[in-house]
Structure I
Amino acid sequence: MPPDRVEAEALDPTDLEAAVAQVGDGWRSLDRQAVFITGGTGFLGKWVLATLAHARRVHSLGCTATILSRDPDAFVNRWPTFFDSSWMTLLRGAVGDFPFPPAPHGCIIHAATDVAHRTNADQSKYDGLLGTRRVLEFARRSSAERVHVVSSGAVYGRQQPELHSMTEDQPFAEISLESDRAYTQCKRHAESELTQFASSSRCATTVSRCFSTIGPMLPLDGAFAAGNFIRDALVGRDITLSSDGQSVRSYLYTADMTAWIWSIALNGAAGAVYNIGATEAISIRSLAHRVASVLQSGAAIRLGTSQVPPFRYVPDVTRIQRELGVKQTVSLDEAIRRTARHYDQRRTKQ
């Protein structure tokens with residue numbers, strides 16, 4: 001089975017141990033708590049769940065978790081390793097109208113983004129607004145102690161190449177491309193709703209703005225350039241770009257990104273917004289060459305053409321590193337190797 005068809009199941013225990021260790025004693029605040037998670041069945045959400053499960057074992061936590069899912073049966077069948085314990089419950093429903101669990105939940109992580117209407121900005125904005133309001137209403141009724149919203153660096157809009165990195169105080173740019181509008185507006189409105197909620201609640205609210213990531217479970221056949229490049233390298237074909245590759249990004253290993261999300265959710269200052277991402281800037285074209293070199297694929301790099309100017313998508317992470325003491329523990333080269341190894345090992349087991 002080619003790697004772009006592989007369904008990954010298990011994460012490397014070494015990655016989970018490193019992520020849990022980076023959060024440290026912050027996990028103990030979850031002891032005897034109920035955690036509610038939206039978006040827990042997505043790429044990043046599965047990392048959030050897996051690290052929570054590992055932390056529960058390491059720290060002997062008496063916590064439970066409720067995970068919102070549109071189709072729990074399909075998810076369990078596809079990812080059985082995530083639901084082998086009675087402390088996890090899958091709640092059937094959509095983020096905009098899910099039934100409230102009967103028991104209160106002290107910690108809420110809202111990581112869901114309705115992408116069904118990503119090409120329809122107005123519908124996506126509306127869906128995202130309803131979803132965030134529903135989650136916050138549940139938080140209010142639960143008298144939740146902490147609510148964390150997983151947002152995105154996309155809220156800043158497309159910045160110019162001469163801007164070195166974006167701080168949390170960077171003004172939002174006008175959304176210049178229609179293809180960016182739905183997702184960006186959805187995340188901006190989620191943050192806005194959280195700010196309004198915080199003004200009338202004693203709950204500690206936090207936001208993480210996640211930039212680009214790379215790691216196991218990254219889709220290899222979707223909108224993620226890094227995943228597509230690794231897929232092409234693993235099957236021995238040329239790496240093809242859909243653009244001229246001049247735009248610049250940075251890539252944080254997913255285990256680090258997940259540790260930073262949990263650090264914010266559990267230890268972040270009330271009302272604070274934190275960027276999450278790597279600081280090593282690399283063009284998409286250079287990333288393609290890097291993947292081919294690290295994986296020794298010998299693949300040729302085939303460039304496309306771009307209809308829009310290149311842009312830079314790199315965060316300033318001074319705030320989170322200073323306040324929460326997090327670190328980037330995995331280099332880009334090692335992140336590429338680990339991601340490829342994850343899928344290659346899964347492929348050999350088919």
Structure II
Amino acid sequence: MATTGYRVLAPQDLGKDLLARQFALDVLNGLQESPKRIPSRWFYDDEGSRIFQEICDLPEYYLTRAETEILERYAPAMMRRASGDALDVVDLGAGDGRKTGIVLQAALAHARDVQYVPIDISEGAMAGLVAQMGTQFPQLHISGIVGDYADALHYFSRGKTRPTLALFLGSNIGNFDYPAARLFLRDMWEGLNHGDLLLVGFDRKKDISRLLAAYADPKGVTARFDLNVLARINRELGGEFDLKRFDYHCVYNPVLGAIEAYLVSRERQSVRVAALGRAFEFEAWEPIHLEYSFKYNPTDVHHLARATGYEVVSEFTDSHEHFIDSLWRVRKHG
């Protein structure tokens with residue numbers, strides 16, 4: 001009978017309350033920098049994960065539709081690149097699991113013994129995903145991990161010998177600038193074995209008006225998503241942010257090749273955060289940088305793979321050439 005469940009990485013695995021401490025330190029450090037910043041990894045608490053699913057359903061947000069088309073068309077071909085009759089599918093940031101379900105259906109048709117290992121920072125999102133996938137795929141072994149991507153991957157990979165297909169879908173790699181993307185992918189390389197596969201989603205460079213429409217929807221869902229990080233500081237750190245005193249703003253930087261997202265203080269104000277024991281001063285129209293979303297050309301993708309220890313096995317794109325799913329193989333010798 002298939003096993004279904006997840007675990008939250010415990011103090012003996014990662015250190016007491018590591019994620020909570022990292023959040024507090026990132027807020028403390030980021031709000032003292034110039035310009036102020038909060039890393040985008042903290043968007044995805046339970047409420048942030050829920051709002052992001054709303055974004056994925058917006059007509060302007062083409063990314064989800066494009067990648068879904070790719071997976072529906074090419075997932076069986078991707079699975080033919082995996083070896084053996086057993087496969088671990090490690091999923092970094094699955095969201096609501098709709099796209100991952102397409103991959104798992106193809107994996108179960110390819111291999112007799114498939115274990116699904118979702119990794120997510122949100123326990124609420126993990127609980128819902130495990131329940132959903134257990135119902136949708138009752139033959140699937142599910143062993144989720146709540147924690148930071150890199151820490152959880154290294155925890156999972158201790159002593160493992162089964163072939164792995166790791167998924168990093170949805171253009172999540174775009175949240176890193178290029179040096180940080182190289183570090184992240186190399187950290188994943190360290191947690192995988194020679195011959196393992198990694199499927200990475202990349203949003204392609206394209207018409208700037210289309211890009212901006214995807215990140216500044218007229219319903220304001222993306223604005224709510226970004227403002228939720230201030231609400232999270234209020235909930236978890238005793239912050240006193242008044243969300244009505246901040247506006248969401250995004251621009252496309254053609255030099256960087258990236259969307260940049262900000263929250264902008266509408267007025268001069270002082271905001272106390274009790275858990276940090278201090279207040280932070282904002283000038284009128286002072287920004288907090290929240291997110292980069294870097295866009296890629298195919299040549300950028302190949303360069304990134306080579307620079308971090310992978311070889312590109314295959315690339316798949318949608319019918320409008322808006323998105324790329326690139327399948328890489330880990331190379332550690334030979």
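The table for this structure:
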item: Given 61, 47, 39 for Cα extents along the principal axes in Å, calculated: source structure among I, II; result: II
item: Distance in nm of label points 7 Å out along Cα→Cβ at positions 163 and 259 - highest-scoring structure of I, II; result: II
item: Top of I, II by distance in nm of label points 7 Å out along Cα→Cβ at positions 59 and 91, largest first; result: II
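No value in this document is a laboratory result; all are computed from the given coordinates. Source: prediction; values computed, not measured. Cβ atoms are built from the backbone, for glycine too; each structure is taken alone.
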